[in-house]
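Take a look at the structures below.
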Structure P
Amino acid sequence: MNKKIMAVTVLIVVLFVSAIMEAILYYSGVVSTQNSKIANLNIQIANLNSQISNLTAQVADLTNAYIVTALGATEIPYNSPHNGYAQPYNHLYITGSVTNTGESTAYNAGLHVVAYNSTGTVEINMTVPLTNSGVEFGAAFGTDAATDNFVSSNFGNSSFQLVTLDSGQNMPIMLNIFHEGTVTNWTVTPVWTNFP
């Protein structure tokens, strides 16, 4: 009888351990599946938070200032007949207009001009105000001491004071940047701040 009790006890223990092992394996699979779902949901939350940030930035952009340009630029040689007389320097002539299409005022507004010669060397790298100076020739700026002296002697001093552009305001642009050498390509990028 002892052997029967022992066999039954062993059988009960084996069945009990098997049941526990099956439960552990089953719930391990369930926990693993649920952890995977949680990880996927966390990824979705991160993506949605990123979308919210992008949309918030877009809304901020709609309510901020935003300057749009309609500009043309031409390199004018020192001996061009358009100058009226031979000048010692070439100049980049920029004309057109800029408009603040945003809903807020654009402060410290200007144009950042970068121009390169044919070998890729930077000849102009400066920020100038949005201006036409109200004169036929437009505002004039130099890029170094020699061109600054030429400009101030022949055209007066143009202010480097950046301007304020109200929402919806359009401003005509006519400016000349005198420089050493010859530029063959350039970028003219509007710059501004949304606060004074």
Structure Q
Amino acid sequence: MARYRFWIHDKDEKGKPLDEQLVKAAQEAAPTLTRYREEEINCDSTTNRILQSAVEAATRAQRSGPIENPIAYLTFTYKRLVDKLLNREKKVVPVDDSFLEDLANSNPNASFENAIHNRLLLEKLLNAMDPETRQICNWRLQGFSMNEIAKELHISPNSLTVRYTRGKEKAVNMVLQGKLIANDTAKQEAI
């Protein structure tokens, strides 16, 4: 099987010429340099693209000051780019549809009774809240962050968090003790 021949463009993606000394150094060092974590990359064209990026980065660095050892600088830059790429790829795990289907079927489904119970409990809590806490809770249920709500109300996020936490605790205590406001109880009895 033929060995992949690495090649380096003499210009970057914007058409600016790359340093000739760095291009030659990259072509010399490519066979040894590209062995770094090659099993994990497992793609010669990706390796070549990373090497090209390393030469471009070294050229940009050379413009601000001379590089005394081009091969060492390219080696350091190439290894940093490879590590960065592989760390980023670790975060994304490709899976096929059968795995996702098995995963979805393995989780026990929530019962209909539990869903109704949770909804009724949420309604009780909302009814027990003071108007300000209820409004904040509604915004939170709609997906707004505490910072967005604080900006809307023109108060600091810390102040909002304290008010919201105290309001929730007060509502929870009222629900647990069975002390709902009279007009809220009348609404519940009418339903």
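5.9 is what came out when distance in nm of label points 7 Å out along Cα→Cβ at positions 15 and 167 was calculated for one structure; which of P, Q is it? Don't skip to the end; give the middle numbers.
On the way: P: 8.0; Q: 5.9.
This value belongs to structure Q.
Looking at Kirkwood radius over Cα pairs in Å, for residues 63-174 alone, point out which structure of P, Q has the largest value. Walk me through the intermediate numbers first.
Values: P: 15.1; Q: 19.8.
Once Kirkwood radius over Cα pairs in Å, for residues 63-174 alone is worked out for each structure, Q has the highest.
Can you rank P, Q by FRET efficiency 1/(1 + (r/R0)^6) of positions 55 and 103 (r between Cβ atoms, R0 = 35 Å, to 0.05) and just name the one with the largest value?
The maximum falls on structure P.
Quick check for you: by distance in nm of label points 7 Å out along Cα→Cβ at positions 47 and 95, which of P, Q is greatest?
When distance in nm of label points 7 Å out along Cα→Cβ at positions 47 and 95 is computed for each of P, Q, structure P gives the biggest number.
Once FRET efficiency 1/(1 + (r/R0)^6) of positions 31 and 71 (r between Cβ atoms, R0 = 30 Å, to 0.05) is calculated for all of P, Q, which comes out largest?
Comparing P, Q by FRET efficiency 1/(1 + (r/R0)^6) of positions 31 and 71 (r between Cβ atoms, R0 = 30 Å, to 0.05), the maximum is at Q.
For structures P, Q, which has the highest computed value of relative contact order in percent (Cα under 8 Å, 6 or more apart)? Could you put the intermediate results ahead of the total?
Details: P: 25; Q: 15.
Ranking P, Q on relative contact order in percent (Cα under 8 Å, 6 or more apart), first place is P.
Can you tell which of P, Q yields -23000 when helix-only ellipticity at 222 nm (-39500 (n - 2.57) for each DSSP H run of 4 or more, over all residues; to 500) is derived from it?
Matching structure: Q.
Given a value of 77, 20, 11 for semi-axes √(5λ) of the Cα gyration tensor in Å, point me to the structure among P, Q it was derived from. Working shown, then result.
Working: P: 77, 20, 11; Q: 63, 25, 12.
Considering all the candidates, the number was obtained from P.
Using distance in nm of label points 7 Å out along Cα→Cβ at positions 23 and 143 for the comparison, can you identify which of P, Q gives the largest number?
Top value of distance in nm of label points 7 Å out along Cα→Cβ at positions 23 and 143 goes to structure P.
Quick check on the output: 1.4 is distance in nm of label points 7 Å out along Cα→Cβ at positions 87 and 111, derived from one of P, Q. Which one produced it?
P
Every number here is computed from the coordinates shown, using simple stated rules; none is lab data. Model, not experiment: these values are computed from the prediction. Cβ atoms are built from the backbone, for glycine too; each structure is taken alone.
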